[in-house]
Each structure stands twice: as structure tokens, then as C-alpha cells.
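Laboratory data are not the source of any read-out in this text; all were calculated from the coordinates shown. The structure presented is a predicted model; accordingly, all values stated were derived computationally and were not measured. Cβ atoms are built from the backbone, for glycine too; each structure is taken alone.
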Structure P
Amino acid sequence: MANWSDPRPSAAPFGGAASGTRTEARDAGLRSYMLSVYNYMASGVLLTGIVALGFALSGYAQAVFGTPLRWVVALAPLAFVFAMSFGQGKFSTSTLKAMFWGFAVAMGLSLSTIFLVYSPTAIAQSFFATAAAFGGLSLYGYTTKRDLSAFGTFLTMGLVGLIVASLLNLFFQSSAITLVISFVGVLLFAGLTAYDTQRTKALYAQVAGTDMEQRVTIMSALSLYLDFINMFLFILRLFGNRN
């Protein structure tokens, strides 16, 4: 028999409705946050591609990369990354946004040489292969229940090793080592795509509704941008036909 004097039966539906509303609001906020991250990331990649193609077609790329200015163009993106990474807590949101777009332009200037080295078909095929792989891996990172934190630590260590090997190969100029580095690079950035996606999703719970949300959005977009671009470059080196 129902206990009509007990308020709990009638209280439960209201509590459940309130909890459901909060959950729906949180999910909507997460979707908006992730969409904003991917919009920044995709817009940055698009801007980089436009700048790279325009700079290559203008003839300036070939002229600049035949002078010492090539080092300025090549190292400028790295300067942006370091500045944004170490200054993200100090810079305003508008400054970080401006730096992100500046970084995308600098990357475009730096990557313009791929249009001088590889055929347009090879570049297009590598880009679409990267886009497909990135989409699948990012979806996995977003949906998986597995904690990828330990995996991320391993990948970061592998990335350091990859950088060291790449620097050493500047002196050895070994085609075999270049092939191995490219293959390992694809695997590393494939793993980092899944890891960074999960980390981006997890960060939302910490910054939702705070003044840090927009900054984290930009920095997360930068991480995923770097994963995409590096995976693209390694795939291009592996399978791209040179001019």
C-alpha cells in the first residue's frame, strides 16, 4: 500500500528531473565546447593551406628558401608554440586568438615548400588520408571509456625520441632512417590525436563556465592542429611522389 504521507515518492521525480536537466545542460555545454575547439582547429588548417599554396604560387617561397631567411620562416611557428604554451596563463583570450591565427599563417609560409617538392595529387591524397584517420582517431578518443593518460605519457616520450632522431638524421642524411622516422611519426601522432581528444574533453569539467574556458579551447585546438599537421607531413613523406 502506498504511504501517502511520505513525501519521498513525489520528491523523487522532481529531483530526477533537476538532475536530468543539469546533465543535459552539461552535455550541451560539452558539445558546444568541443565544436568550438574543432572549428578553431579546422579553420587554422584551412588558413595554413591557403597561405602555403598562395606563397608557393607567388614564387616568393622559392626565393625566400634560397636565402638565410628560410631559417626565420622555418622557426617562426616554433616560436609561436613556445610563446603560447608558456604564456597561456598570462595572455588575454584575444591575444591567444591572435597568436593562434599568426601561428597558422607562419605554418603556411613554412609549409609552402611542400608544393615545390611534391605533386599536387600526392598532397591531396595525403591530406584526405590524414583527415580520415584524424576523424576516426579523434572519435575514438572522444568516446572510449579507457583512460589514455599512461598511453599519452608513453607517446610524449616517443615524441622526444623522434625529435632527437630527426635532428641526428640531419647529419647522417640516411633515407632508411628517414623512412623509419616517418613511419614512427605517423603512429605517434595517430596515438596523440586520440589522447589529446580525450584530454580536451576531460578539461571541460575543470574550466566550464570560467574565464579559462576560452583559453583552454584555443590551446586544445592548437594541440589537435599540431597532431593533424604532423601526421599529414609524415604520411606525405611516406607515400608522396616527389616532383
Structure Q
Amino acid sequence: MFAIETGSSRGVRRVRHARYVILAIGYYDHPVMLGVPGEDLPHVSHYYREPHPHHRQRVVIVGGGNSAAEAALEIYRAGGHVTIVHRAPTLKSTIKYWVRPDIENRIKAGSIAARFGWIVKEIRPTSVVLVPCTAGARGLQPSGTGEELPADYIYLLTGYRADNELLTRAGVVLDERMAPVHDPLTFETNVPGLFVAGGAIAGVDTGTIFIENGRFHGEKIVEVIARRSGQ
């Protein structure tokens, strides 16, 4: 039996009891910071919400994964002028197979601009300073002359890390990739009766879990719980 203590926005605390607990806490708690000057400016965000405020704006999106690709496509179709900046020479291999052709074709057609092999050096009130990078012994390192790119808004969609404190306090063990140890068939953790679902299982490999595949976890978990309860 689990005891779950909750707190309301007014400070009211309550304890609920349950035989089973499912943690579907996602992985968007802590954005991966670039650590560059200007990252805290008001026209910079690590979270994308909607495209329509960016109609006719010059928007720079930093990142090469699903979040960056989907945001770029939406903003482009809402009338924004989008540039993707990614440190690698290509988009990430983890991009959804149905999104990849769309974003690659938009880049090929010039509808969405792309700066592959570039990193952000500094963010200014009306622009972003980029520098090319090359692979070295210590990974990708800046090299060459920089470029100042005009920008009305900047999204730094460079990844996220889950807040695993609740998991670990409940006794769940994390593996070397910071993912909760769990049965891949039932999604039950090393703590009997405690399950994880959705992005909560990803650890640092957040590109492997998204809405389209994570939504099936709940169905499997409910089947397990119903079977154990004789229903």
C-alpha cells in the first residue's frame, strides 16, 4: 500500500492511499542550458507553445530534434520566417519518420533556412551570434569567423531532463542513462506496484519517447493492474 501526500496551491495537504501508483511525470522539468550570454533575455525561450504570435517574425530555432523540427514547421506555416541552427551536420536521427520528409523538403526548398554545423556564441536583443564548429578530441568546438543573424524571437530547443527526485525518493533505481529501472513489458519499476509511463521512462534519451508511442504505456499498465485485481 502506498501513501501519496499532495499539496494544493493554497497549502492544503492531503494523504491518499493506493495499491498501485503510476508516475507519468514527463521529462520537460529542466531544459538543457547553453550557458551563453543573453540566454535569459525576454525574447528567448526553452519551451515552444504556439506559432501564431510569430507571424512575419524572424524566428531562430536552436536544435535538431523533434521539438525543433515540429516548431519550425508550425511557425513557417503560420507565416513566420524560420531559421534552424544545429551544431551537427544534419538533423538528429531520432526525428519522427513522418516529420523528417516534411522538414527536410522545406529546408531543401528554402522555405525554412538552416545553419548546420553552427553553434550559438551570444544572444543579443535583436540578433543571435553564431560561429561554425568542427569535431575535435573534446567534441564539437567553435572555429572560424562568426555571423550575426537577425532575430525577433529565439527558441532554444536543445533538450530537457526529467526531475527524478520523486522517483528516487520512492526507492526507484536509475540506470546509467538516468532512466528508471523497469520491466519493459509491464512498465513496473523495481518497487512493486509502482509503474512509470510516457517520457518518465526515457532518462537522458528523451528522443526515443514521445506522445505517439508513449500513449500506449498506460494501456499496458492498466491490463497488468486489472489482471492482478482479477478484473
From which structure (P, Q) was FRET efficiency 1/(1 + (r/R0)^6) of positions 62 and 94 (r between Cβ atoms, R0 = 41 Å, to 0.05) calculated, if the value obtained is 0.70? P
I have 30 for relative contact order in percent (Cα under 8 Å, 6 or more apart), calculated from one of the structures P, Q. Which structure is it? P
Comparing distance in nm of label points 7 Å out along Cα→Cβ at positions 118 and 190 across structures P, Q, which is largest? Q
Label whose coordinates, when helix-only ellipticity at 222 nm (-39500 (n - 2.57) for each DSSP H run of 4 or more, over all residues; to 500) is calculated, return -29500 (choices P, Q): P
Distance in nm of label points 7 Å out along Cα→Cβ at positions 46 and 206 was computed and gave 3.0; which structure, P, Q, did it come from? P
The value 1.00 for FRET efficiency 1/(1 + (r/R0)^6) of positions 134 and 198 (r between Cβ atoms, R0 = 41 Å, to 0.05), derived from one of P, Q, belongs to structure P
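Suppose percent of Cα pairs over 33 Å apart works out to 31; of P, Q, which structure was it derived from?
Computed on structure Q.
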When P, Q are compared on mean count of other Cβ atoms within 10 Å over residues 102-109, the highest value belongs to P
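Out of P, Q, which one gives 10.5 for mean count of other Cβ atoms within 10 Å over residues 166-173 as computed from the coordinates?
Going through each structure in turn, the value belongs to P.
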